[in-house]
Structure I
Amino acid sequence: MDNSGQSRSGSGGAGPEGGPEDRGQKRPRETGGGILMGRPFGVPVYVAPSWFLVAALITWVFGGQLDRVLPELGRARYLVSLFFAVAFYASVLVHELAHTVAALRFKLPVRRIQLQFFGGVSEIEKETETPGREFVLAFVGPLLSLVLAGLFYLGMFLVEPGTVPGVLLAGLMISNLLVAAFNLLPGLPLDGGRMLRAVVWKLSGSPMTGTVAAAWIGRALAVAVLVGLPLLTRGGFADGAPDLGGLDSLTDALLAAILAAIIWTGAGNSLRMARLRERLPGLTARALTRRAIPVEAATPLSEALRRAGEAGARALVVVDGQGTPTALVREAAIVSVPEHRRPWVAVSALAQDLKDGMRVSAELSGEELLDVLRTTPASEYLVVEETGEVYGVLATSDVERAFVAAMARTPS
């Protein structure tokens, strides 16, 4: 489920990501996603700490059901329940991998997959270009969950009913059906909401119209879950329906509140990011670029700053004897040098060599500009005209401030 403003598709959906957040660190070294479990298709899979909480909860609840169905297991029922919890989240991982494979097929970069408290999240970094691809990208997750449910159902015919394998297969069949059904609900941030967004996008010709419709339906779903889930579970779904593990009304209400909050927040974030994306074209490299002056490598910092002040410039570009840019003087390094030492420090000591990706076009704007900055993290970039002439220096800090300002002006 997409429960953030980033490009996420979760037991749920897929959406765009924006923001110049990965400065100074390359993606493969990213931390904070939890425990790294592997890299299928080159995409890191993390297990968040919250997963252990839900695994314990599933083990306890399913263990109580096993005690009624297979009382002869004794305490071993909790070992079987733990296996069920792991197998269920393996199914969730297959759901997320379906989103990932589809995204990679459409040449959309996938940042990571994370298994967490309520399912999983596939963080897809770009938005699809067409409503058809958006629909396919969202639909493959529930489709794989339905396929798994069918496989577990067929497996039930190969084992004795009332045995541990039979109960496990039945539980996995039902849980995958529930995952598919829940994610097909037609509201953001769920997969069904992404599918609805794609349909409205196709009919209206506007992705924003699709997002607004799916997000508000998602908010309506959140209210329905908050009110309806406790009533539904208290009523036992129907006469003769299976026991849900003895959860009391307080637990039902708490579960409903958590689910409703996740859906409401995810819908709001999807809407906010769509509105932000409309503002992103205003983020242009040309408008954000600082005026720069060329200086030779041996120039004392104090002299370079004096020249910059006279020219009204805010950046320094190190050039060789032919006037070709070779490095950029880092703003953070300048600030770190005390004023009394600046006459004795050459600008070359504070410069970062220009590398591939650190030259950007002055014509870049919006998501295209952010994508370029994410590809080659740096504190400053050399901005050039289409003719190759130096236009100035773009500081990542300036882009970040403009991005944050755009977010602050974006209503939820």
Structure II
Amino acid sequence: MQAAADRLAQGDLTVRLEGQASRELHGLATSVNAVALELAERIRSVTRQKEEAEAILASMAEGVIALDAQATVLRLNQAASDILGLDHGRLLGRSLREAVRSKDLHDILDRVLAGQTPAEGEVVLRNQGNDVQLQVRATSLSHAAAGQPGAVVVLHDVTRLKRLETMRRDFAANVSHEMRTPITSIKGFVETLLDGALDDRADAERFLGIILQQAERLNALINDLLALAGLERDNAAEAMPLTRQPLRPILAEAVQSRAAAAAAKQIAVDLQCSDDLVCLANPGLLQQAVLNLLDNAIAYSEPATAIAIRAGLGDRDLHIAVADQGRGIAPEHLERIFERFYRVDRARSRDAGGTGLGLAITKHIVQAHKGRILVDSTPGKGSTFTIVLPPA
């Protein structure tokens, strides 16, 4: 019985005492066995709860960090390590103040550890060269064993939400600005006509021509906005119908529709695409994407240059490249050229008649085809936009 009790004390909960000869010893053995069963069940319950808590923490997108009274990290989930950009093992047992250099975060920790709970605020951290915007909320945590207060810190990465909010504000401002220009022009020339310019037929025709031009620009802007909204809706619903199509007719029709614009600037457009090449596409939308790229290539190319449209199969994907010999795009603009209304050269873009939405629409069309769009550009030498699609 003593040996069995020693094993039980050492954590071996499988030990059981056999029935004893005397009634007293038999009762003691039964009690010891009952204690072993109860301890085993409690340990299983604690282990199960711990595993559930670990699974919940591991599945959370928010970072969770438990600290002691000195802001030493007692526990954290993987999301917290990823958000902070620090190794999980190196954070455990280390002061969060030392690991993360941020005055705003330190102020939140100081407030919550001083008993001002809950404490929250916004913190901006630098992670792998990028700014990460966090919503931080901290509450007190009582350690019953130690008798000292600690804290639980929850990190919510709001970088994407902030970026989307900025894009929404910029979009609203840009739409207003882009619409205000033609509307102001139309209003001004109509007022001029009403003030007496109608009596001069030459001036009246010239003013009406400008009004028509601005109305067409406004109409193009509205059509592009509606097209962009429709593409975003279809992308969200994944409802874009795609069928196997021969690729060359799609590209050839796009080239033919812009032949007059290219000829006006003495620009040669060379199409290289085999007749047997097929794609999985919505032909109308894919042609619109190529047309947008071709329009830009013509608009921003110098006269008497060349544009090449090449289509072919890569290692695993279908590539459609539109290469021009234009002025090119500086590296600092390449990451943003697919944003709505983003213009590298605002004055020249408006003179070319663009709405500032062509590349944004092209990007959404390509994404609806489960593809991606790449750009390679050298200032002074030209640009190459490549649509990459999955093979049919």
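Throughout, read-outs are computed from the coordinates displayed, never taken from laboratory work. If you're wondering where the values come from, they're calculated on a predicted model, not measured in any experiment. Cβ atoms are built from the backbone, for glycine too; each structure is taken alone.
A few notes on this one:
- Test item: mean count of other Cβ atoms within 10 Å over residues 212-219 calculated as 22.4, pick one of I, II: I
- Computed 2.1 for distance in nm of label points 7 Å out along Cα→Cβ at positions 308 and 364 - originating structure among I, II: I
- Each of the structures I, II was assessed by FRET efficiency 1/(1 + (r/R0)^6) of positions 36 and 156 (r between Cβ atoms, R0 = 41 Å, to 0.05); the largest value belongs to I.
- Per mean projected area of the Cα convex hull in nm², for residues 100-291 alone, the highest-valued of structures I, II: II
- Looking across I, II, the calculation of relative contact order in percent (Cα under 8 Å, 6 or more apart) that yields 16 traces back to I.
- Ranked by mean projected area of the Cα convex hull in nm², structures I, II are led by II, which has the greatest value.
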